[in-house]
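Peer 1: Some structures to go through are shown next.
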Structure I
Amino acid sequence: MVMSDLVTALIRVQEVRDTWLAEHSLRVSCLAKLLAETLNLGREFAEEVACAGYLHDLGMLGVSESVLTIPGSLTEPEIVEVRRHPELGYQILDRLQTLPQTVALAVLHHHERWDGSGYPSGLKGESIPLASFMISLAESWDVMTHTLPYRDALAPAEARERILRAAGKQYHPELAGVFCELPVVGLAR
């Protein structure tokens with residue numbers, strides 16, 4: 001079982017630190033799991049993707065609160081600090097012997113891009129784990145459709161169109177199309 005007591009405790013730590021982040025992680029988890037189930041990738045993989053969704057921003061615990069609460073644009077050093085979060089999350093999760101490597105790798109690579117312009121490793125195309133693309137799509141949708149301190153939420157139809165326009169650049173081309181047909185996303189036409 002992926003959701004061990006230790007994983008549940010890590011999720012609870014995120015909730016204590018930042019309620020919005022915890023709610024965001026739950027939404028990402030649910031959307032990513034739905035995508036895995038829609039693709040019939042198996043119950044175990046869907047559970048691993050759900051776990052990775054919950055924990056994808058675990059490394060944000062290592063980012064200073066002053067940076068996380070800035071209402072405007074970040075400076076270059078602040079961007080560098082935020083971009084460390086996938087590696088920090090991976091370093092925590094990789095030590096958990098009972099956690100499938102799928103989860104830790106999905107967390108590490110959820111900001112990689114299909115065209116190779118992502119971080120932290122600059123991976124490209126099929127070299128990026130499928131679970132990472134699932135987390136990336138779910139996270140992007142959730143961030144775009146919720147109001148943040150520095151911008152208003154997009155209408156669901158606009159968020160859907162942005163994801164489709166970025167297919168083959170930021171997102172896995174086929175996966176982006178399937179994601180945009182999920183009931184909660186596809187209704188946004």
Structure II
Amino acid sequence: MGIYIPHQYTSYSLQANGVEIAANGLVGTSRETSEPAFRKDLTYFTPSESDIQFTMYVANFEHLVGGANRSILFGTAKAISANYTNLVALTLFVTGGILVMGINQLGIFFFRRKEKAFLYFGLLSILIALRALFIEPMFIAEMFPNIFWLWQHRIEFFIIYGSFSLYLMFLYDLYPSEMKKWVVQVSFVLTLILSG
């Protein structure tokens with residue numbers, strides 16, 4: 001059998017008939033005895049009985065959102081593997097397309113430096129592609145398995161805030177008469193404050 005567990009908030013231990021088959025971080029009864037983590041889990045196991053009782057222990061002393069609030073997929077190993085492969089393939093396809101589009105826009109800006117819309121759109125596309133590392137299937141945790149969960153969140157928020165400002169700068173460059181400059185300036189200041 002197979003189980004796909006999307007990232008939960010923030011640590012958990014999943015048992016099947018009393019045997020741990022998946023874990024994320026360290027589940028404890030206090031902040032000192034817990035260790036948060038933020039990654040997905042894809043696991044396979046062979047049940048010893050026809051009836052399976054799942055028990056999930058969850059601990060969260062760090063994140064604003066708490067608990068196991070994402071659906072867990074359970075099925076045959078073949079079905080779970082196929083589902084995960086499709087998820088990875090779709091994510092890589094879309095992310096790759098956005099990344100290529102961003103690099104293309106930066107290339108155009110290299111030859112047409114006065115048109116800054118290409119720069120803003122290229123950087124925005126690259127940030128959106130980077131953001132895909134932090135959503136399911138959580139490529140960031142695969143690329144950097146020892147990354148601290150708090151830095152995962154901080155980097156993700158930097159990307160979101162930066163994307164917002166770049167989007168407004170892009171719109172302002174395209175439509176300077178329809179958009180007020182102070183809106184872009186205020187968004188830039190807000191981005192700096194929120195990032196801080």
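Peer 1: Matching task: 0.4 is the computed value of distance in nm of label points 7 Å out along Cα→Cβ at positions 11 and 59. Pick the structure from I, II.
Peer 2: On the way: I: 2.2; II: 0.4.
Computed on structure II.
Peer 1: On to the next question. If mean count of other Cβ atoms within 10 Å over residues 107-114 comes out at 11.4 when worked out from the coordinates, which of I, II was used?
Peer 2: Working: I: 24.8; II: 11.4.
Structure of origin is II.
Peer 1: Kindly point out which one of I, II the value 25, 10, 6 was derived from, the read-out being semi-axes √(5λ) of the Cα gyration tensor in Å, for residues 19-66 alone. Mind dumping the intermediate values first?
Peer 2: Values: I: 25, 10, 6; II: 26, 12, 9.
Structure I accounts for this read-out.
Peer 1: Kindly point out which one of I, II the value 40, 37, 29 was derived from, the read-out being Cα extents along the principal axes in Å.
Peer 2: Values: I: 40, 37, 29; II: 69, 38, 28.
Of the structures listed, the value fits I.
Peer 1: Tell me which of I, II gives 3.8 when you compute distance in nm of label points 7 Å out along Cα→Cβ at positions 83 and 171.
Peer 2: Working through the options, I get structure II.
Peer 1: Among the shown structures I, II, from which was the value 12.0 of mean count of other Cβ atoms within 10 Å over residues 51-58 calculated? Intermediate results must be reported in sequence, preceding the final value.
Peer 2: Numbers: I: 27.8; II: 12.0.
For mean count of other Cβ atoms within 10 Å over residues 51-58, the value 12.0 is produced by structure II.
No lab work stands behind these numbers, since they all come straight from the coordinates. Here the structure is a predicted model, which is why all the values come from computation and not from measurement. Cβ atoms are built from the backbone, for glycine too; each structure is taken alone.
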